[in-house]
Structure formats: C-alpha cells, structure tokens
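> Each in structure tokens, the structures are laid out below.
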Structure I
Amino acid sequence: MSGPLASLKVLDFSTLLPGPFASLMLADMGAEVLRIESPTRPDLLRVLPPHDRGTSASHAYLNRNKRSLALDLKQAEALEIVRTLVADYDIVLEQFRPGVMERLGLGYEALKAINPRLIYMSITGYGQTGPYKDRAGHDINYLALAGVASYTGRQDSGPLPLGVQVADVGGGSLHAVVGLLAAVIARQQSGVGQYLDVSMTDCSFSLNAMAGAGYLACGVEPEWESQVLNGGSFYDYYRTRDGRWMSVGSLEPAFMQALCAALGRPELAAHSLKPEQQRVLKQALQVEFEKRRFDELCELFAGLDACVEPVLTLSEAVAHPQLKARALVSQVPRGDGSSQAQIACPLKFSEGLPAPRHIGVAVGAHSDEVLAELGFSVQRIAELRRSKVVG
C-alpha cells in the first residue's frame with residue numbers, strides 16, 4: 001500500500017512545528033519526504049521534553065516516515081547537492097525568515113531554473129511582504145495580531161493561552177497542505193510549478209470565520225463572553241462537584257430540552273438567547289452541575305443526545321471507545337524492533353494508508369543512503385564527511 005501521495009517527493013527545510021506538521025501529513029499519505037538538516041544547529045524540537053529513550057516524543061511524532069540528510073548549507077558543495085536533488089523533487093518546503101534561502105542561492109527563482117515543475121512553499125509568521133515580514137513571532141503573537149485573542153477568553157482574566165498551537169497548525173500547517181496539493185493539481189494542467197507564500201498570521205486571520213464576517217459586514221466588534229459561541233451564552237464549560245468539567249453545547253431546542261430534563265430543571269429550556277436571560281441560565285446550570293460528581297454526570301449524559309460531553313484528560317481520551325474505534329493511536333517502529341505509541345493520521349481513505357515506517361530519526365540518519373542514490377561513491381561520501389559538508 002503506497003498511499004495517495006506516493007508520486008510526490010518533498011525536500012523539507014523546515015523545523016519546529018508548522019512545516020514539520022505539514023510534511024508529516026504529506027508523509028503519512030505516502031509522499032517521500034527528505035529533511036535537509038543542519039549538522040551543527042539541530043532542530044530545537046529535538047530537545048523538547050518529554051523524552052522517550054533519549055528522543056523527544058514530539059520530534060519522533062512530527063518527523064515520522066521522513067528521511068534525514070544533514071548538510072552544512074554554508075558550504076558550496078552542500079548547496080550543489082541540494083541543487084542536484086531539486087532536479088528530481090516535486091516540492092520544496094522551507095520555514096526560514098524571508099530572504100535566507102535567496103542568500104544561500106536556493107530561492108524559488110534559482111531552483112525553478114533547475115526544475116520548472118518545482119512547487120516551492122515558504123511558511124513564515126507574517127509572510128514575504130509587509131512591514132512585519134522580518135519580525136520574530138510565535139503562535140501567541142500571530143493569534144493576537146489576527147484578532148483571534150481579542151474575543152477568545154474571559155472578561156475577568158483576558159485572552160486564553162491555548163494548549164494547542166492554533167496559528168502554527170490550524171493556520172500554517174493545514175493551509176500549507178491545502179495550498180501544496182492545489183498547486184500539484186494546477187501543475188497537472190499547466191506542467192509548471194509555482195511559489196506559495198504562507199503567513200501564519202494571514203491564515204489565523206482567516207479563522208475568524210464567524211466573528212470576522214460579522215465585523216466586516218455589520219461592524220459588530222466581538223468581545224470576550226459577548227457571543228453565543230465564546231462564553232456569552234450557556235454554550236460553555238461547567239465545573240462539577242469534584243472539580244472536573246463538562247462541556248455543554250446544547251444549542252438546538254431538542255438538545256436544550258434533553259439537557260434541562262436530565263438535570264431535573266425542564267423549565268430552564270424556556271430561556272431565550274437574550275443576554276440577561278443567558279446569564280440567569282448559566283448560573284442555574286452551574287448550580288445543577290456542581291451538585292453532581294463528574295462520574296455521575298458522565299453516566300447521566302452517556303445515553304442522551306444532548307451535546308453534553310466530559311472534558312477528558314489525554315489519558316482518558318486515548319482510552320475513550322470512540323477514539324479507539326477510530327484507531328487514532330498507532331504503534332510506530334523505532335528501528336530497533338520496538339515501537340512507540342503515536343497519534344495516527346486522522347484521515348480515513350477507502351483504499352487505506354501505508355503503515356507507519358519509523359519514528360523521527362537522528363540528524364543525518366540517511367545521509368549516506370541519499371548520497372549513494374545520487375551516485376556518490378563510498379570514498380566521496382567519506383571525503384564529504386571529513387570536510388563536514390555532510391553530517
């Protein structure tokens with residue numbers, strides 16, 4: 001089983017989360033992904049705890065199914081190796097600040113001259129243009145500038161530092177994969193590749209799908225706990241008697257009626273969405289939830305279609321029958337005969353996907369193999385290692 005993207009070959013110069021998550025998706029779907037890594041400046045993700053047998057669990061997951069070629073891009077011979085590879089690759093994915101690849105002689109125009117079919121993507125915080133293009137940033141900054149944080153939080157405590165990197169993954173990675181595959185389809189018609197400029201701030205701004213639409217069309221500026229879906233209604237989380245939490249999303253009348261009946265307060269279902277009535281409703285629901293333990297509420301709502309679900313820990317989520325039925329945990333070979341549990345590819349294809357091949361590997365684990373495929377002799381590879389062109 002080769003996967004739907006088995007025909008694609010990707011050179012991946014990215015590090016940390018956005019680019020690697022994008023190339024992970026491509027690799028899981030069968031693409032051949034070759035990471036180009038520095039032998040002297042390792043990806044910081046490699047040292048991020050926790051570690052499993054000395055390897056960062058995050059790195060092992062985000063870089064599974066990928067090969068690694070360690071090259072010192074400050075040396076001319078290393079750049080020549082990249083140019084040789086480009087002739088046979090479909091996609092270049094890079095995540096440096098604007099201008100870095102151009103200064104190395106590996107920008108889009110230079111590589112397009114070698115391979116006109118090349119699809120070249122740059123993922124950055126702010127894009128290749130604009131006054132912030134050279135500015136440093138992280139996920140929290142992109143969400144702040146995109147307006148997302150201005151209405152995602154609580155009135156008494158402000159914006160929430162989200163546990164999931166929404167700008168990096170939801171903004172950068174997922175938009176990147178969509179753009180790359182669209183460019184592949186376009187190339188099938190035109191025969192030529194193109195350059196894609198992905199800004200995590202731009203993509204985060206596009207995630208303001210409902211609040212942003214309301215502001216631009218109607219001038220309604222969203223604030224914390226002011227809308228139906230951001231804490232301004234009963235649609236929220238509720239603390240249980242023993243300090244756990246339940247999620248309540250019973251928006252439709254039938255679900256609201258089921259919720260209130262289960263709590264023994266059917267009259268609460270008559271409340272409208274007017275702000276003053278919603279405040280009263282939320283207070284009443286909180287009182288009812290705090291009367292019961294978490295396990296009691298789980299049992300109470302287990303058989304009801306009321307859009308009420310428990311807030312699970314990761315260990316509980318892994319063991320949940322729905323996630324288990326969907327096979328969302330996969331055992332991935334470490335390379336020594338053992339395996340590591342990882343989050344599986346969530347996409348379900350009727351033809352299936354190839355089994356995971358290996359976790360993320362050491363820097364340059366495939367350097368000799370890749371160079372041999374390019375026709376380098378054992379002696380020449382040894383020379384390149386001695387001169388530290390290759391790691």
Structure II
Amino acid sequence: MLDGLHLTLLIGPAVPVPAPTEVLDALEGVQINSGGDRSGFQLSFQVGKRSVLQTTLLPAGYFDPIVTRVIVIATVRGIPNVLADGVVTRQELSPSNDPGKSTLTITGEDLSLLMDLVEMPFMRFPAMPVIARVYAILAKYAAFGIAPIAIPPIVPDIPNPLEEMPHQNGTDREYLQQLASSCGYTFYVEPGPTPGANIAYFGPDVRIPAPQPALNVNMDAHTNVESLSFSLDGTAKKIVVMTVMDPITRRTPIPIPVPNISVLRPPMGVRPTPPARVEFPGYVAHLNPSDAANMALGIVLGAQDAISGTGTLDVLRYGHVLRSRMMVGVRGAGLAYDGLYYVNSVSHDIKRGQFKQSFNLSRDGLISNTPVVPP
C-alpha cells in the first residue's frame with residue numbers, strides 16, 4: 001500500500017484470520033459505507049481461470065454468505081482504524097474474455113444483519129421497560145463481540161402486566177429500531193475500537209463534542225480536501241403541532257407546538273434557519289401521556305439540519321481517517337459556512353495507490369458560533 005497506509009483484511013467463518021497472500025494479491029478495491037442505521041462493504045477481486053480463488057477458495061466456501069465474517073482495518077500513520085466488521089451477504093462473478101480480468105465481487109453488511117435473520121413473533125416481555133428489553137435482546141449477540149451501550153428513554157414507561165404484555169414483532173433488529181423510533185432514539189452497530197469488537201448503540205443521536213481535524217478548502221497549500229460544497233434548504237425546518245385531549249374531559253383538543261430544536265445537539269450556527277412548514281400529525285390524541293411525551297421528544301431529538309455539505313478528500317493528504325457520527329471543523333469556506341459540522345456519513349474508496357473518502361456534513365445555521373476551529 002501507500003507510504004503511511006497499511007490495509008489489513010481478516011476473513012473467516014468463525015474467528016476472522018488474516019487473508020492469505022493469494023487473496024490480497026487479487027484484491028483490486030475496497031468500498032465501505034458508514035453512517036446511518038446500516039453500514040456495508042464491498043470487496044473487488046481480479047481472478048483468472050487458474051486463480052486460487054476460482055479453483056480452491058470459492059468451491060471450499062471461503063466467501064459463503066452469512067457464515068463468513070470480514071474485518072477491514074486501515075492503519076494510517078501508525079494508527080489503526082477499524083473501517084468495517086460484518087458478514088458476507090452476496091457474491092458475484094463476472095467472467096471476462098481477457099485473461100486474468102474476471103471480477104469477483106463480495107458484498108456484505110455490518111453485524112446488525114445477524115439480528116435481522118430470524119423473526120421472533122412469540123417473544124414476550126412481561127413488565128419490562130424499554131431499556132430492559134433492549135439489553136435482553138442484545139445479550140444474545142455477545143458471542144460475536146457486540147457490546148451494548150443503551151440509554152434509558154427520557155420518559156420511563158413500565159408496562160402493567162395486568163393491562164398489557166409487550167411483545168416483539170419481526171426480527172430483533174426491526175424491533176430494536178421500532179423501540180428506538182418510539183422514543184426518538186437511534187440504533188446502530190459501530191465497528192471497533194479494536195478488531196473483532198463492536199458497539200451496539202441504542203440512544204439519542206448525540207454529537208460527540210470532540211471535533212476531528214479541520215477540513216481546509218480554498219487555502220492554497222493548507223487545503224486538504226479535493227472538493228467541498230454547501231447548500232441551505234429553506235424547507236428543511238418545520239414545526240410539528242401535536243393535538244392532545246384535555247386530561248379532564250378528554251373531549252377538548254389542545255394544540256401543542258413542538259419546537260424544531262434538538263436539546264441534545266448543541267447549536268453550531270449563530271443564525272439558525274427559521275422553520276418554513278407546519279405539520280399536524282393525526283395519530284396523537286389516542287396515545288397515553290408517556291407515549292405522547294416520547295413522541296414529542298422524538299420530534300425534538302430528531303430535528304433536521306438545514307445546511308448540508310458534501311465533498312471528497314485524500315486520506316494521506318488529510319492525515320487522518322474521517323469518521324462518521326462525529327464533529328469536524330471547516331475552514332476557508334467563508335464567514336457564512338466556516339465552523340463546526342456533524343459528519344452524517346462517510347464512504348471509503350481504497351484501491352492500490354489511493355485511499356479517498358466521500359463525506360456528508362450538516363449543521364443548523366449560518367455563521368460559526370466559535371471564533372476558531374481546531375486545526
């Protein structure tokens with residue numbers, strides 16, 4: 001690989017081990033998408049008729065879906081970064097008439113896929129609050145190196161077993177995402193920080209305050225990104241008006257506006273974009289007080305940002321691996337768009353001789369509320 005960059009590929013049916021030399025020599029490129037509810041990866045190999053991958057590994061089940069686990073580690077300037085840890089879901093072979101130009105493509109998802117394979121329609125959780133259900137479900141996946149980090153809902157809800165019996169519909173991942181959505185939380189599985197370890201996070205979309213090294217644009221020799229552009233969507237912000245019945249007669253509707261401000265996301269712009277839309281959800285009046293409160297908190301915690309930024313960078317020029325779900329500073333874009341941003345998603349593209357990233361940023365308003373950003 002490049003100077004200052006080393007790629008490690010671990011593959012195995014149970015415990016991933018370093019890939020053999022024949023596999024690494026045939027590796028043509030690695031694409032990884034991180035951020036959001038799910039992450040995925042794709043490995044591309046160039047194979048010939050007499051390649052070991054064709055004659056031995058594929059027939060022996062080396063890349064079999066579901067049972068094969070893949071870990072990708074990129075070491076940049078001596079610091080290892082676990083970019084992907086998941087299972088193979090698909091393999092594709094594209095034969096070519098040119099010798100040695102056939103392509104084998106291996107596609108996979110993060111380990112949350114293992115939670116989406118078996119439906120559990122008869123699972124019951126008597127008198128168990130949401131946090132207890134989350135830990136009970138995630139305990140089954142400790143053998144895969146998944147450590148749960150779950151935060152209880154802000155409004156607790158302990159069901160009365162004489163009135164209701166919480167039960168699971170669908171797979172574990174579907175139920176966890178349903179629980180997260182009901183209280184304004186998010187659920188995802190993040191690889192790392194060490195190979196073979198993963199974090200299953202259930203909680204609010206909190207923005208880690210420690211920013212990553214700044215992205216410099218239009219700064220001559222100090223520029224460390226290849227491209228970076230911003231846009232402001234005037235219709236992204238909205239006010240949701242929830243209509244609830246008065247607690248005494250249960251007949252008089254009371255409109256309650258929910259602000260489009262996330263209490264767990266610190267403002268990063270001095271001039272927040274004002275809301276341009278008003279919505280009235282029509283399924284609130286029948287909810288009990290705790291469910292209605294969790295729904296309102298979900299709207300507050302999930303407030304969208306009006307400003308978005310997209311760009312690409314070369315990792316070696318940037319000097320670090322840009323990570324999603326963290327903050328990063330921007331310099332050189334002008335007074336309106338300089339400052340701190342939240343990294344929503346990152347796509348890694350690794351080939352022989354290059355390691356590039358595409359990223360998506362967002363924040364709530366114009367003009368930075370900090371005088372400088374960390375270099």
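Please treat every number below as a calculation from the coordinates, not as lab data. From a predicted model like this one, the values you see are computed outputs, not experimental measurements. Cβ atoms are built from the backbone, for glycine too; each structure is taken alone.
> Once distance in nm of label points 7 Å out along Cα→Cβ at positions 32 and 200 is calculated for every structure in I, II, which label goes with the largest value?
By distance in nm of label points 7 Å out along Cα→Cβ at positions 32 and 200, the leading structure of I, II is I.
> Given 18, 11, 8 as the derived value for semi-axes √(5λ) of the Cα gyration tensor in Å, for residues 80-127 alone, which of the supplied structures I, II does it correspond to?
Corresponding structure: I.
> For log10 I(q)/I(0) by the Debye sum over Cα atoms at q = 0.11 Å⁻¹, for residues 152-351 alone, the calculated result is -0.69, so let me know which of I, II that is.
II
> I've got another one for you. For which of I, II does helix-only ellipticity at 222 nm (-39500 (n - 2.57) for each DSSP H run of 4 or more, over all residues; to 500), calculated from the coordinates, equal -10000?
The structure behind it is I.
> In terms of distance in nm of label points 7 Å out along Cα→Cβ at positions 48 and 112, which of structures I, II is highest?
Checked I, II; max of distance in nm of label points 7 Å out along Cα→Cβ at positions 48 and 112 sits with II.
> Consider the structures I, II: one of them gives 14.8 for mean count of other Cβ atoms within 10 Å over residues 16-23 as calculated from the coordinates. Say which.
II
> If we compute distance in nm of label points 7 Å out along Cα→Cβ at positions 144 and 344 for structures I, II, which one ends up with the highest value?
When distance in nm of label points 7 Å out along Cα→Cβ at positions 144 and 344 is computed for each of I, II, structure I gives the biggest number.
> For which of the structures I, II does the calculation of Rg and Dmax of the Cα atoms in Å return 23.7, 80? Working shown, then result.
On the way: I: 24.9, 83; II: 23.7, 80.
This value belongs to structure II.
> Kirkwood radius over Cα pairs in Å, for residues 192-231 alone was computed and gave 14.0; which structure, I, II, did it come from? Mind dumping the intermediate values first?
Values: I: 12.1; II: 14.0.
Source structure: II.
> Next question, about the same structure. If relative contact order in percent (Cα under 8 Å, 6 or more apart) computes to 17, which of I, II did it come from?
This figure was derived from II.
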